[in-house]
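Okay, got some structures for you below.
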Structure P
């Protein structure tokens, strides 16, 4: 077995490290291989990586029988179509994320961009990278058994239909990856994300297999708690920014960036691409919405400017 491309984690279960260190637009993929099936979980590790991994196991891309997605994002699902064309594999994803795979406009709309030029550029990026609308064969619900005999755990927040998959102490965790919680979509939800982490904290997880970062084999509950605390600390920082005055979302984002630069000893905040800046704003907005839901802040329109303030 060529461990550059694939590593065995348990009987029948293999890790295919994602290209570019599993950073966007790639993720780690996981394979379940037995005599009856070859299941690819989030097969967006890069087709060269996946091809070499399967070759090392005595298989080829055409042997894949099922593709199971933790969620719809490009860095987890954009290889679905070429892999299905090579293998005829059936595609599984939660029912709340399935519409994004079926319809490109739905896929794009979930990112929350309002500027027409930015929408067009983002759609072009997605298409150029390989995102193609396609049918979903099986819409997953919480508790369903997916190929490989894993149980679906609906863990919304990162996306509405984000799922983890659990079996015998092993959790294929998608983007509950114990790195940095990402809320940069219009369709992300901070409260749901926190609740999903708390649900996993009640489970017996002995091996957590993330979409990014590295597989976690110890101190998993501590890692989940730190992941949860990162979301809560963001909200604390927003309350500190809003402590003495009412601010727009743009103003809040600027204050957050300035505070981050100061903590890092930088004179100026790090520049972001327009897309990254949009995702940053969406992440702050989703945290503000959760603070609003929990009675800590409120907003109102003042002469066309939406202002936020601690209450």
Structure Q
């Protein structure tokens, strides 16, 4: 059986499509845990209208963000497998059946689906990776399962994958409000024994105007969020026999940090951007300075 976790915030206008895509699955052995993260619209009422013996709703007492909403739902998961669906995304009808069959064929702890991109902006072309050779089908164990986090940077979302539920008993889902996917998926791969990638594309990611991913972050804020995520991953990898991957991230942090420093010096970063994100920038600089000796040794 599979639990589908759907975190929601002000999703009343579109969450029905997400839930309906689960109900229409050709694989019937599923249940849904939907989490309303203190929405200010009628999301909770929409979710409540679906409640039955297979669909339950949790309402957060305060707004926690996507990561913590997923963490709360994971506490109530009692099925062998779990998958995540964003409230504005959808599954293809055969999604759960396909991933389940693939999992059974190889006994993988995590099975990757490829992702279709749908845009509500008619000027943008939808993307369907089906039958494209950008990602091969393979089974990865040992260090190979972690290499996926470098080779497939475009697939770092926790959505679009089937997981053995026990993986999430070994660590807490990230509480970050942006980029929690990067950290949580990395840790899930680390605590798994095997990862299976596929050419099948059954997860539909809808890009909406106004969504978090669609919103443009200022250049400095974008750098800081990315840097702090990578810095947390470097700290997580310390002492875990992942030196090559850790060095890759350290080099990436160094190059991007120097680019940000130069952009500030040359005033490419505006004064307003710098002032508004000074606290984030100071956090990045503090980490970088504390790790400067290791960084210099790594870059040679």
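Quick check on the output: 1.6 is distance in nm of label points 7 Å out along Cα→Cβ at positions 253 and 269, derived from one of P, Q. Which one produced it? Could the numbers behind the result be given before it?
Working: P: 0.8; Q: 1.6.
The correct label is Q.
When relative contact order in percent (Cα under 8 Å, 6 or more apart) is compared over structures P, Q, which one is greatest? Intermediate values should be presented prior to the final figure.
On the way: P: 12; Q: 19.
Structure Q gives the largest value of relative contact order in percent (Cα under 8 Å, 6 or more apart) among P, Q.
Suppose you compute volume of the Cα convex hull per residue in Å³ for every structure in P, Q: which one lands on 153?
On the way: P: 142; Q: 153.
The correct label is Q.
Taking mean count of other Cβ atoms within 10 Å over residues 61-68 for each of P, Q, which is largest? Can you show the working numbers first?
Details: P: 20.1; Q: 16.6.
Top value of mean count of other Cβ atoms within 10 Å over residues 61-68 goes to structure P.
Suppose distance in nm of label points 7 Å out along Cα→Cβ at positions 5 and 205 works out to 3.0; of P, Q, which structure was it derived from?
Values: P: 3.0; Q: 1.8.
Source structure for this number: P.
Comparing distance in nm of label points 7 Å out along Cα→Cβ at positions 117 and 141 across P, Q, which is largest? Working shown, then result.
Numbers: P: 4.6; Q: 3.5.
Once distance in nm of label points 7 Å out along Cα→Cβ at positions 117 and 141 is tallied for P, Q, the winner is P.
Name the one structure among P, Q that mean count of other Cβ atoms within 10 Å over residues 13-20 of 18.1 was derived from. Walk me through the numbers on the way to the answer.
On the way: P: 20.6; Q: 18.1.
The read-out comes from structure Q.
Read-outs: derived from the displayed coordinates by stated rules, not from any lab. From a predicted model like this one, the values you see are computed outputs, not experimental measurements. Cβ atoms are built from the backbone, for glycine too; each structure is taken alone.
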